[in-house]
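Once you scroll down, you'll see the structures, which are given as structure tokens.
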Structure P
């Protein structure tokens, strides 16, 4: 009997079935915390129904297509598959919140999108939320940080995996193949989280809080178990641990591998690292001065606040040590944080934003253009950027794509900002809030919360989704879907 060929949309549905099984497991994972908090046993039903339901649906889909030979995905179907997986994961992941009756559909989708995108903006009152929901949000950060494709590929290797890996927004491989890369990244990720948890406990943080904050820091997510975030503890040692973990999460995983293998020289030459160091040398003293002169903080307090918030913003983590940005900090500080959030973290990290590498390329290209005007017109030079310790040749296509992404980001940023300003908020507060969503940061001026209008929450949700999937992937997927519909 001839083996059935699986291609096109049936192939996509088959892959989605596998991902739905994984999502079901993710939804069920918070149940593991119930032996430690038996009083919350009544909360289990909110996770069992969608979790088991997802496992069943995924199994049925895989059963229908069992024994079929999988062909290659068509052009741009990898992008469509990734977008569909993320949408389905968000919708299924929102069900536990929705079943409680405390959150409507908009709020539930917003919270789960914030988790999977490692943003950290929240509509949940963590002071009264059950532990099972707090750990669930943290699990979302973990999965979203490394990516669905990477987590699944750590267990199963598939020929389509590499295309999905790049389509999901990853840019570098640690090892020759995706399976080894996935396991290496997850191993590094796990070591940092375990080490961070132990360090937090030693510094005086309760074990439950330590686990949540360690994962949130390394995933650059920013979900906290406390209303006042890291500021709740008022501990210098906890803030230092958090800063280290945020920097690790905001750095390309290839750099981690090179550090662990002792290739320090390669790391030092990396353009993103140099850029961040220069930025810190210029901006942190200005931030310290502005805080010191504005609100009567001492020099050491100003240094502490400025250093922490600089790292929290540039790594797009979103932890705060100051609860009320508008009142406690000067406008210059807030404007600087907006710029840092827009710049974002490193390529291949768990961070969001435009990404430091793209900003470096844009700055270098501006310099090259000016220099070209001065040099003789017949002189043709190749342009390089030091990336991961190697000189990376930039083609005209690379530069054009880089500019295209930055322009798309800025346009979306302005549209989202204008939507929020239509509700009466100032331009600075509005751009702060939407930049935080689009760059998957999580810092907030207080606009987004449980009582925020639905339009603002959906604006933030779309911003987080576009930011996590790097904008173009979503547009390519929608274009592919539209073209296929027209053909039918």
Structure Q
């Protein structure tokens, strides 16, 4: 950001979008203002009547129900570091390690994912040899990864192409597609590997074989002394009061009057005063700003910048989205014959079922259900099954109950049901996504003081959203005249 005319005037920052990205950015600006002793003016604009975006937690009948994300990754440090700075690490809850496994639906029944299977490839050989999840032909095909040459470097590749090339069709259809495709609610035939799990591309480049690379990594981890964070936190962590606790804590740390709910943004224009930008609100009012961060979905950001830069708007609209829905059901424990000895199950699309996955919420984390009760959450939609979302809420509940009857043997009616829908909220990282993002960033360079951040660009998880929001906040703050 160029110097702000008038040294006595504090810089004005406007953040559009009150999801976790916008909240993290606003909090970081507030932190930096206090640390550096430099006053700022901050406005966080949210179109809806609540903060948090897809994050929302409900308590009902002794159950804790997540409408959106139920946790964040601890191995990506940014969300955990934010919790530490917020002083809420004592509220973090780890997963129940006694049930740390995932099932895969195979031929109509739940089969445990082999121990040591890391998203795409195995780290241990014997569990793979013993599992009924793969045929012997499929197991031999996976083993060929040990001798196959490296693929061509330089070009982006889809998840399907990469896994099929290295490990074969069964590894793709029965593990990679439901696990990785489920995270991104994406079609593996079009999902960019470089934009989602580049770690495996690096493994192939460095070690040639994915299996050998994972074996080497496992040996290094076994030889390394356990770290404090590794001993304390599981891979996924949540908050005792649900993920909304993070939202509320951040909001409580922001300056009084900085949050403006029900304030949709209509557009942007170049500033006519000493400020660089003018933000036009839907109610006809406006705000002056020295820097603006858009943290909404890419298609919403496109609408905001359409008058300012139609080409930038077109680029942003080029990132497609998928919708999703969850159905959460509560039962008495005795109503479910299955032992529920895992965190849940994923459903390959080859099983031709309407659901993507099911989380055993009250098994995965404590405090999600009263004693003697169970909370289950089923996932619908995504790029491969968006047609399912045309059903009304009663239809989704009926479909969920049918799947639980077939897969877990549940015949009793639920004690409680909640259906949550999110339309066009899951960005699709298609092959070439990183090039698209680079083009957007290059175009934004023509508009100093304007930035975008959030799940549409360089990571869909909460940790990545925190990272991108904080990075822009730091860049904005450092660019302001001291």
Note to self: Comparing P, Q, where is FRET efficiency 1/(1 + (r/R0)^6) of positions 213 and 269 (r between Cβ atoms, R0 = 35 Å, to 0.05) highest?
What the structure shows: P
Note to self: If FRET efficiency 1/(1 + (r/R0)^6) of positions 421 and 445 (r between Cβ atoms, R0 = 30 Å, to 0.05) is calculated from each of P, Q, which structure is the one that comes out at 0.25?
What the structure shows: Q
Note to self: If Rg/Rh (Cα atoms, Kirkwood Rh), for residues 197-356 alone computes to 1.09, which of P, Q did it come from?
What the structure shows: Q
Next item on the list: Of the structures P, Q, report the one carrying the highest value of relative contact order in percent (Cα under 8 Å, 6 or more apart).
Entry: Q
Margin query: Starting from the value -10000: which structure in P, Q was helix-only ellipticity at 222 nm (-39500 (n - 2.57) for each DSSP H run of 4 or more, over all residues; to 500) calculated from?
Written below: Q
Notebook entry, point to check: One of P, Q was used to calculate distance in nm of label points 7 Å out along Cα→Cβ at positions 69 and 453, giving 1.3; which?
Noted result: Q
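Coordinate-derived values only; no laboratory data. Computed from a prediction, not measured in an experiment: that's the story for all the values here. Cβ atoms are built from the backbone, for glycine too; each structure is taken alone.
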